[in-house]
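Listed below are the structures to be examined.
Every number here is computed from the coordinates shown, using simple stated rules; none is lab data. Note that this is a predicted model, so its numbers are computed, not measured. Cβ atoms are built from the backbone, for glycine too; each structure is taken alone.
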Structure P
Amino acid sequence: MKAHVFMHAASAYSALGTDAQSLRDQIFSVTDPQALTWTDCYSSGRQLPLGCLPSSVVLPALDFAPAWQRSRNNALAWAAVRDLRADIDQAVAKWGPARVALIVGTSTAGVQEGEAAASGLQQHGQFPQGFNYAVQEMGNVAVFLAQHLGIQGPAHTISTACSSGAKALASAARLLRSGMVDAVVAGGVDALCRFTVAGFSALEAVSAQRCNPLSANRNGINLGEAAAFFVLSRDRGPVRLAGWGESQDAHHMSAPDPSGQGAVAAMQQALQRADMVAAQVDYVNLHGTATQHNDAMESKAVAAVFGAEVAVSSTKPLTGHALAAAGALEAAIAWQVLQSNPEGKLPVHWWDGAADAQLPALAVVQPGTQLGRPVRAVMSNSFAFGGSNSALLFEAT
């Protein structure tokens, strides 16, 4: 019998704030929290709704780190793991630093710092003094976190675009079940930067209004930033990472396979690995980006696996799409849904209510929806460019 994997501590920084109570208040709110920020900070002359950190949040200075590790992305990651420091230190002390691993999903790394350096090159003909390209390397954040947390076990970065954070948790589970390590710090981080906003805008995927998942009027995503991390081990904890599934469409560089076969496979794998059936899942957190193709594919896939009865919602109208951190952030949302929630409150699906008649009808969560009992299991979907599909299944213990 394979060992179970449990999640012992969680931390999340996003547009919903930096503490559990703020996150809970907003995902369960019966009035629209309107957590996005309208700004042209990352798109000069074009106001966009973005999932920015609250303006009151001051990220930590990284003066203790070498210059090539001082990026906003790393500062955001450090802020989130700092809240888990007692649990991380306890794991290192209990099992030894070589028996603790670190896995993080990211896609932006130090791109913001690279943008500033490129601007300096354009203006002055040379890069700013002290600029080191290593700040932009995807592996930077894993090296940084492991070094300064005292972790000496396997440490690596996963960069599969919007499935990265979810894949980091699946990878952590595999390490634990293999017996290679005894604890893992895992999650995802992506900081906003001009490059990502410009890139998704070039794809005509960015909405100038708040995103509108599953609506007939949906017209694109809102970008966001976040960091979310967990401490996992085989010791019993409050939430079990019961199952995970991963698949690859290989259909198109950016569009999902419209049949949804890959998404169905990922969800079914997660159920099978957890030894659960669809009826045992109380709530599905949709990838729910509000693009035409994603919502069409995902609604078809969810209907195929769960039918029309399971409660669903997208939380991206509250947080924006945090890219590589999205799967980890939505895992943190699942964590909160599964704990200290005797009424079975569910995250609200904020949209205009104009259901797309071309999509399968799903049971979207309305304001004030409650199960009337604690939530037993939550599935969270993450789908990425290139058809990289991940589904995570969490269970209350």
Structure Q
Amino acid sequence: MKIMLTNFYPAVLCLNDNTLYKGWSFFDPIISFGEIVFNTGMTGYQEVISDPSYSGQMVVFTYPELGNTGLNSQDNESKFIHVKGIIAKNICFSPSNWRSNISLKEYIISKKIPHIFGVDTRSLTCHLRLQGVMKGYISSQVLTEGRFTLFSKKLNINLVQRVTNLKIYFLNSSSVSKFNYSYSHLNYKVNINKRNQSTNNIVLIDFGVKNNIVSRLLYYGCNVFILPATSDYSTIFQYKPDGIILSNGPGDPSGLIHSINTIKKLIHSSNIPIFGICMGHQLLNLALGGLTFKLKFGHRGLNHPSGLSQYSEITSQNHGFAVNKNDFNKDKLLKITHLNLNDLTVGGIIHNHKPIFSVQYHPEASPGPHDSDYLFKSFIELIDIIKLSK
């Protein structure tokens, strides 16, 4: 009989209102600061911890046990761990899944991911829903108030600058397997057939892009140029884009002044189709004269209903900011296509005169439902229509 020996070390989670939770860690010492948010998904912990949109955040997983299916080498959304901490009720030590290569416990230890388990995550989530998201830390011991304040000030940084790729990458369905970097594993998901072959050049502005957004574009046979978030108008047009994707990403969109100005120029100086996703949706609306605001506790989960006029899609969402509907579309250039049906915030828009649209949720839905996957096909079809009209 195999006996599993595990050392547990005391750990604490402290919020900036001095609320304290006690739990355990797999290693000691441990210390990490971040914004505390919660995710209500029943699965997808591997994708969450590797999603650049969670940069600077510690994630409370509301599902009571993590790690049941282990982790594999295909489902990471980037090549780095982006969460500042994992907060869980229970962690499974013996996963059961045919794709599993390593247990969550072993992965946490090998990557030195800050974490705490044994926490009453339902109580914590209720507290965050009532008070709103807040800053906090995971540590081996309670820290002095002065040290907490010092680290809290360091959290207010440009998160997009931290996660965007600084190099320019080119990918298509035939070349993806040749690359030895964060997109190389996409080859197993890119099942191209003749109906999906295209000659469209897509420029993807990387504000913290998830790998599965790239994989959906490759599925449709696109040539994908991945450019840094700092790219300007002239750089973008060097790649002769037939379409432009504004990707997801972390943090407050209103601080990305350079990107907003670039998007303004793209809108007013060209007729190229633009598709904004999550952060990209917010930046697009800011460029069109809208405003954004911070949600009390954000939308993070796999079952958010989005729709309009008795129509609903179940969507995967991960964002802490939203477009202000009260100041929306004063010049009547835009039309709302989707609302988040939980709180009626703006979930999607389309431009009335230009080939531009965006959604606040994740149509690539990894993990999550595939109700909105048609948006990628619609984007490709829109590109083809514009090309034929020239």
### Task
Work out which structure the value -9500 belongs to, where helix-only ellipticity at 222 nm (-39500 (n - 2.57) for each DSSP H run of 4 or more, over all residues; to 500) was derived from one of P, Q.
P
### Message
Quick check on the output: 36, 24, 19 is semi-axes √(5λ) of the Cα gyration tensor in Å, derived from one of P, Q. Which one produced it?
### Response
Q
### Task
Output the label of whichever structure in P, Q has the greatest value of mean count of other Cβ atoms within 10 Å over residues 122-129.
Q
### Query
Of the structures labelled P, Q, which one yields 0.20 when FRET efficiency 1/(1 + (r/R0)^6) of positions 34 and 218 (r between Cβ atoms, R0 = 25 Å, to 0.05) is computed from its coordinates?
Q
### Message
Of the structures labelled P, Q, one was used to calculate relative contact order in percent (Cα under 8 Å, 6 or more apart), giving 23. Name it.
### Response
P
### Message
Matching task: 18.5 is the computed value of mean count of other Cβ atoms within 10 Å over residues 10-17. Pick the structure from P, Q.
### Response
Q
